[in-house]
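Values in this text are rule-based calculations from the coordinates and carry no lab data. Because the structure is predicted, anything quoted here is derived from the model rather than measured. Cβ atoms are built from the backbone, for glycine too; each structure is taken alone.
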Structure 1
Amino acid sequence: MTLSTPHLLGIKDLRPSDIRLILDTAQQFKDVLQRPVKKVPSLRDVTIVNLFFENSTRTRISFELAEKRLSADVLNFTTSSSSVAKGETMLDTVNNILSMKVDMVVMRHSASGAPHFLAKHIPAAIVNAGDGINEHPTQALLDAFSIEEATGGLSGKKIAIIGDIMHSRVALSNIYLLTKMGAEVTVAGPPTLIPKYIKEALGVNVTYNVKEALQWCDVANVLRIQLERQSQPLFSSLREYSLAYGINRKLLDSLGKKIVIMHPGPINRGVELDSDVADSNESIILQQVENGVAVRMAVLYLLSNPDT
């Protein structure tokens, strides 16, 4: 089986069969990562550039580790140490890199649609590592993989996405993926952080009551407040947000049932999640980080081997 697309620009572009193929391939690579020798020659002689126009720690390191586990040649690029700081355009930057015979570009950019622009102008395979407030497809894929691992599947599961829905590319990619794979989704948070169109446009439930969302769900994917993307204050203070929408031990214990807690990171401890929740047995946050490498290995492998 092969992917129906030559790029991974967003979950919106994938078919359910593509998602299933990536998740199944990721399981094979996770098995590889449990071995004493974790490196495989699958992408030997393939050159990949990590093109990050926006700060990142977890995603960049996860992609780099995935690439090295696959034996790819890796080139890391950050704008602060490049000619972009001197005014070079994104397309010129990429064309210069491609002249070095790069096969694939993993790209993060603050502008929504930047990876789609590149895909139309250069011959390399493009992987979207996060574009503005649009999508973050590999995060959604690793979240889905982690949910399946924790609960046994996606179809019929009830997933609550809680927090700053308005500015979250993780939320949008998760909604696309989970609804395509048969899960039910509820978004929860302050009214100012949930788009008005979301229920009709994306087929999700909406609540402004976090406890109601937690009582309903099997899995809670908790998002951080993205203050850097907010042009104006959308709630009174972080303390007020924590009191109304933060998840603490007392709240979890009041549910009368166990749920799975997730977070894409970085966590604002004491705001959206208290430490005694983030570090609890219900949390699979560290498993998400581990699974990210296997999922990104699967994506890179499938895009680099279209005939396999």
Structure 2
Amino acid sequence: MRSSPVLTIVLMATIVLLDGLAVSARTRSRTASLRVAGSIAGSIVLVDDVRLGRTDSKGSGSFANIPPGRRTALVRQPGFADDRRIVSFAAGAVATIKPKRLAISDNAERLQRAALFLAADGKHEQAAAEFRRAIEARGGPYREAEVGLARSLLALKDYDGASAAAESLAAANPKNLEAQTVLANVLRERGFYDEAAEAYRRAVALSPDRAPEAHAGLAILLGERGDLSGAATEYKLAIAQNFDAEPILYQLYGGVLERLDRPSEAVTSYERFLALAPSSSLAPAVRSVVEQLKKGEDVNPYAPAP
């Protein structure tokens, strides 16, 4: 007796769901989670400088897939100083933070903090203006505001302004990971691939185990230049250091693995992307890719470009 198409679809969906739940359960048993409670709504949460997300309208949030160990957790609340502390994360356990609300007395820091939240909301024109005000108020070097300014100018595609800000920043802070990474991002966007690769590698050398953005940027660059093996290596490092905070890395990594003719690994990477970002606008195309790869089909018109 032939099963109906509807029943087949339901069974397939159930199998995918169960597989996803099994993977999630295994991941939870090996990693830790962070719970933030009592913060200002929309606070930004970071662990080891990796941005995990923001708290909800009630000032709460749960963030998973954190590797066990002693790590720096930071809760950035609008209008208040950062709550930064060392947290011991245990596999399978949840650590809870209730951030303090400490007033900011320095005007330059208040302006820089307001600019950060404008940038986080995608309001880069306003953010750039506030970052400039913060730098002016400081009356001297202000690396955090200068980093924010370079990032906002790059988001606005003001390449000349972003280049000037990033080059000045990196020259003044040659041993700062974020300064070198921002410079590399600007150079890559401008098409200066050799210079960008050098800047990414300088950034990675400063902190080999905690440079996910630099690894990811270098992976994108190498993929664009056709060095697929190098790109795959860098994506793997970026993913390992990113605590699954950027699901898109799995989609990009899957695309490179496809081009390297490693379909089973590509499927694993794509499925992880789907587990982390099932509602992404890319999800339908990625599901189609996975289906075709599992069938052993070579032609893949939907493959996302890395």
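A value of 10 was computed for relative contact order in percent (Cα under 8 Å, 6 or more apart); which of 1, 2 is the source structure?
On the way: 1: 21; 2: 10.
This figure was derived from 2.
Using mean count of other Cβ atoms within 10 Å over residues 237-244, single out the structure from 1, 2 with the greatest value. Between 1, 2, the highest calculated value is found for 2. Set 1, 2, criterion mean count of other Cβ atoms within 10 Å over residues 157-164: the highest-scoring structure is 1. Between structures 1, 2, the calculation of mean count of other Cβ atoms within 10 Å over residues 61-68 yields its largest number for 1.
Computing FRET efficiency 1/(1 + (r/R0)^6) of positions 77 and 181 (r between Cβ atoms, R0 = 30 Å, to 0.05) gives 0.75 for which of 1, 2? Going through each structure in turn, the value belongs to 2. Given a computed value of -12000 for helix-only ellipticity at 222 nm (-39500 (n - 2.57) for each DSSP H run of 4 or more, over all residues; to 500), which structure among 1, 2 does it belong to? That value comes from structure 1.
Could you tell me which structure in 1, 2 was used to calculate Cα extents along the principal axes in Å, for residues 213-284 alone as 38, 20, 20? Write out the running numbers ahead of the final one.
Numbers: 1: 38, 20, 20; 2: 30, 25, 19.
The value was obtained from structure 1.
Please compute mean projected area of the Cα convex hull in nm² for structures 1, 2 and give me the label with the greatest value.
Values: 1: 16.0; 2: 17.9.
Ranking 1, 2 on mean projected area of the Cα convex hull in nm², first place is 2.
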